[in-house]
Structure I
Amino acid sequence: MDRQQLADFLRTRRAALKPGDVGLPEGPRRRTPGLRRQEVAQLAGISVEYYIRLEQARGPKPSRQVLGALARALMLVHDERAHLFNLADERPDTSAASRGEVPPTILNLLAGLGDHPAYVVNAAYDMLAWNPLADRLMGWLSRLEPAQRNILRTNFAGPHAAAALADERYAGFLRQCVADVRASLARDPADAVLRALVDELLRSSPEFGELWSDHEVGVRTVQTKQVVHEEYGPLEFDCQVLEVPGTCFRMIFYVPQPDSRTAEVFAMMGALTQVTAETPGGGS
């Protein structure tokens, strides 16, 4: 832990804030810009003596909870928050990001993928955003409750879980997902969303518990998937996973072989989706 760099960073961030930024009155007796040390300590819920020691580069290593509280008190943006954690030799806190909003640039990219189903997940496999083709292919995601859009919860504890687990090809995909979740939890053990999901599935799904007990670890990348769609029959495509740098988000693309039957089906579905969107009342 670099105490001096941490102290300098805290001082500069404190000086960059105005009292009004955090809902405090300006007051008539401020001789220097920025917040007072007492105010930062109060906002973070820590003692002023402890905060003073941090700014003087002589304090103990702050816990993840204290770092998170200081980040909130100093209104740090994502990169500044990650830097604060790194200065204290802690992994950047991504648990808040797992509940955050998908960046607008990613949403725009999804919208532009007309012939490729694509969606965004967090580390807990919550589907947070998707394009219209993914919506149609997967059975109108937009009509589901948020809890029903979690890939692991649906496949291990949902009404059709038995069928998914009985499919050998799909069971392999689920095994890979569980190994990926274990790797994510090791990277960020403070991710409360991910920890809660694992605890929930350990209670509700013996199949998840069996896979979890194997202690397999592996980060998902590209995988060839074969599915049987209830309307369009057998489909085969590569499932490409791309990390969104600086976040816990991943973009999942379904990429068929060029000129394959699946590519033709995706193109047809994309055209139908476009027609539906352009028809008054067609999206309801």
Structure II
Amino acid sequence: MSPQQSAAVDDASASLCYPVGAVAARLDLPIATLRSWARRYRIGPADHRAGQRRLYSESDIRRFQRMAELVRQGVSPSSAARSVFDAERYATTDVTTLLAAAWALDAYACDRQLDNRLRRDGVIDTWDGLIRPAFDALAARQREGAGCLDVEHVLSWSVSRALQRLPLPVEVDNPVIVLSCMPGEVHTLALEALRAALAERGRATVMLGADTPVAAVFDALSHLSRTAEVVLWAHTHATADPSAAADVVERIGSVMVAGPGWATTVRPPGATYLEGLGDAVRRLLGAA
């Protein structure tokens, strides 16, 4: 063995410095559990050889720790192990890597990247820093003549799934926030992001979704036992109906409107325009 090879082996050995007993004590887990996870799910040193003492690095310990957290939350060990490795595989999610997965029509990779980014950065930062730029890039490609409607739909579906996987809060005291698309409006993704960002902050909402008649909004208000704030979403100028917004103002005294469709539409008195996801969250929480 050359001096360089010997030094490399010594460096690698030095980085694997924890025996299984020390790891078990540090994580408060039975040694048998760690050995079982290492054997079944390959959580542990990748270069371990039979007959040698198994030593664990800090990276191995972090994997065990995350896996233990998931198992304590009720996740099966096999699913927890897959989640741990997925988190490492997709840890460097950016617009380029997300679009690469979308262009490959790889919904699983899109899901994992979005889940990890949402867990790390939260809804608003993920929406503004990853999701919107990805869709803007796809829109630019479509204007150039690229056939990528399928890619857009796969990514939309993955974004919707990722946002819906975030937990729903339970609240009893705050005014209800009703989220509704305007009649004829079928683009719901930004409204789903608003719902998820509010849920992240402990605020529950009533999501009415796409193409909702104003009469259905009024029905929802009549079914609620508490006061409510209403948000009307319009993606295009064609679906931003000032008369419908005025009807809501007449009913409850105010309304909030959101989406690019409202940016160039004359809004009725009592209608507050929400400029972007962060502004919408701040104003709705402030209204409460």
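When relative contact order in percent (Cα under 8 Å, 6 or more apart) is calculated for each of I, II, the greatest value falls to I.
Work out the source of 4.0 here, i.e. which of I, II gives that when mean projected area of the Cα convex hull in nm², for residues 60-107 alone is computed. Let's see the in-between values first.
On the way: I: 3.7; II: 4.0.
The structure behind it is II.
Starting from the value 16.5: which structure in I, II was mean count of other Cβ atoms within 10 Å over residues 212-219 calculated from?
Values: I: 12.4; II: 16.5.
For mean count of other Cβ atoms within 10 Å over residues 212-219, the value 16.5 is produced by structure II.
For which of the structures I, II does the calculation of helix-only ellipticity at 222 nm (-39500 (n - 2.57) for each DSSP H run of 4 or more, over all residues; to 500) return -18000? Source structure: II. When FRET efficiency 1/(1 + (r/R0)^6) of positions 68 and 124 (r between Cβ atoms, R0 = 25 Å, to 0.05) is calculated for each of structures I, II, structure I comes out greatest.
For the set I, II, ranking by distance in nm of label points 7 Å out along Cα→Cβ at positions 180 and 268 places I highest. For which of the structures I, II does the calculation of distance in nm of label points 7 Å out along Cα→Cβ at positions 44 and 220 return 5.3? Derived from II, not from the others. The maximum of FRET efficiency 1/(1 + (r/R0)^6) of positions 20 and 188 (r between Cβ atoms, R0 = 30 Å, to 0.05) over structures I, II, that is, the highest value, falls on I.
Each reported figure results from applying straightforward, stated rules to the coordinates on display, with no laboratory input. Being a predicted model, the structure only gives us computed values, none of them experimental. Cβ atoms are built from the backbone, for glycine too; each structure is taken alone.
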